[in-house]
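Undergrad: Alright, structures below, take your time with them.
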Structure I
């Protein structure tokens with residue numbers, strides 16, 4: 001197990017560094033001076049000397065590659081830089097906005113996990129019934145509907161129409177209900193398709209048919225054989241889904257006006273706030289790496305006979 005953890009950690013480090021380098025280059029090569037853009041946004045008159053002084057202050061006067069290595073060295077000291085727009089440390093901003101995003105993502109992930117298992121199981125074991133067909137059509141509809149459309153629909157009905165939720169600003173935990181439902185429905189629909197496909201595939205195996213002929217109940221077959229067989233690919237898919245939830249929260253947080261990392265990132269894109277964008281890319285890369293690492297570790301623990309290259313997300 002220790003060797004497995006070491007290999008997985010070692011293989012993930014170059015990926016993280018490569019991702020931060022590519023992101024840094026893309027952001028840095030985008031046309032436009034972030035200092036001038038921010039000053040124009042604020043409506044402040046400025047001279048070329050003032051712009052240059054600010055570029056020196058924020059380290060934007062140096063070559064791009066040199067700036068990357070300076071950022072990398074600062075990263076080891078947990079210094080993510082300073083926001084051009086607010087003048088505050090990026091780490092401080094992340095600490096303020098992370099709780100909302102983390103709460104939203106975890107609640108939506110747990111809810112979608114439970115719902116996908118129910119939907120996938122029912123549509124798989126009760127094929128060609130009216131209930132199964134209706135649920136299958138519903139999941140296909142939810143898969144095809146963009147999350148922002150669903151978010152706007154829920155806002156129109158429950159916030160504008162019924163007035164049950166606050167539309168203008170985030171006030172309390174109740175305001176997370178609609179965003180969680182939005183992320184849950186779409187994600188659960190996608191995840192349930194894999195659950196359904198895997199259950200149908202395993203149920204057609206000879207050893208399952210043998211268990212049926214021996215008189216085992218459907219619940220026993222599902223619990224003892226089917227779910228045990230489908231668990232490894234599901235765990236891997238769940239890891240990817242959790243990362244996707246965080247990515248999807250960017251739009252959802254802005255629609256519901258939630259002060260999370262997604263809203264912070266979108267504002268940073270509009271303002272070309274270099275430090276925040278780079279920190280957000282690093283955060284997303286770490287989340288995907290840790291989620292996939294946890295999935296590989298869980299699969300390795302549950303089924304150690306599997307070779308590690310046969311099931312992990314690369």
Structure II
């Protein structure tokens with residue numbers, strides 16, 4: 001049976017969903033702006049082989065608000081593993097921002113059975129991380145993309161009249177259909193980040209939290225993490241750009257080349273580091289290919 005509960009992480013509560021079972025535990029982490037419900041399709045696909053536990057990261061879904069740092073996020077994961085009374089260390093799988101957390105969990109916890117990073121990476125910091133692009137195009141394209149993402153973060157935290165919520169939900173239903181996604185799961189995930197009070201509604205995370213997380217992502221040296229991790233680590237890389245970011249197609253293609261080179265170099269240096277590029281997968285691979293990802297994850301964790 002599936003159970004939802006709150007875990008005391010010391011300075012705030014963390015919401016978790018336990019999909020149950022007596023298989024090895026696997027902790028599944030969502031990305032920036034998401035919540036545990038965004039991972040339901042993948043959790044269901046993993047369930048036959050694992051006891052899957054999903055969680056709302058701090059500032060998301062039903063978890064409490066608190067200042068963000070890598071230590072804070074990793075501490076929340078540790079609190080969940082302890083308070084869920086897991087007899088064995090869980091494997092940790094994360095998507096996007098959650099993938100960066102998973103990779104760093106593996107670096108600090110060699111006892112973990114393995115970690116999987118589903119297309120989580122810091123934003124590029126210069127033209128060197130966008131191979132094949134002219135430097136001027138790389139700089140201009142990156143600045144434009146970050147502006148679009150920052151504007152989206154700001155809009156996320158902006159309050160609107162609660163009377164408009166039904167129309168917003170209808171827009172989300174249309175977006176789910178356009179994406180070919182499970183409409184019921186899409187709306188559950190959207191509603192989980194909705195906060196309504198005194199006639200106004202906003203979405204979690206707040207603009208402040210989203211901005212803090214984007215800044216935090218720039219502090220990760222993923223090359224160093226991959227090259228030195230003592231835990232079995234798998235990076236699953238996208239092979240195409242999101243449809244909604246067609247104008248940035250050349251930027252995404254260049255950065256994918258960098259990410260593939262980064263993972264390949266680390267794999268040569270560190271026998272515990274592994275990677276693969278998932279065919280026909282965008283950054284939304286967790287929603288697009290849950291069954292294939294479950295197979296990839298299961299094969300990797302079963303072999304290490």
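Bear in mind these aren't lab numbers, they're just calculated from the coordinates by the rules spelled out. Please read all numbers here as calculations on a predicted model, not as lab measurements. Cβ atoms are built from the backbone, for glycine too; each structure is taken alone.
Undergrad: For Kirkwood radius over Cα pairs in Å, for residues 84-139 alone, which of the structures I, II scores highest?
TA: Result for Kirkwood radius over Cα pairs in Å, for residues 84-139 alone over I, II: largest is I.
Undergrad: A further question on this structure: Could you figure out which one of I, II the value 2.0 for distance in nm of label points 7 Å out along Cα→Cβ at positions 36 and 68 was computed from?
TA: For distance in nm of label points 7 Å out along Cα→Cβ at positions 36 and 68, the value 2.0 is produced by structure II.
Undergrad: While we're looking at this one, here's another question. One of I, II was used to compute Rg/Rh (Cα atoms, Kirkwood Rh), and the result was 0.95. Which label is that?
TA: Computing Rg/Rh (Cα atoms, Kirkwood Rh) on every structure in I, II gives 0.95 only for II.
Undergrad: A value of -14000 was derived for helix-only ellipticity at 222 nm (-39500 (n - 2.57) for each DSSP H run of 4 or more, over all residues; to 500); which structure in I, II was it taken from?
TA: II
Undergrad: OK, next. Starting from the value 20.9, 60: which structure in I, II was Rg and Dmax of the Cα atoms in Å, for residues 156-227 alone calculated from?
TA: On the way: I: 20.9, 60; II: 16.3, 51.
The correct label is I.
Undergrad: Could you figure out which one of I, II the value 20 for relative contact order in percent (Cα under 8 Å, 6 or more apart) was computed from?
TA: Computing relative contact order in percent (Cα under 8 Å, 6 or more apart) on every structure in I, II gives 20 only for II.
Undergrad: Hey, distance in nm of label points 7 Å out along Cα→Cβ at positions 60 and 180 derived from one of I, II reads 2.4; which structure?
TA: II
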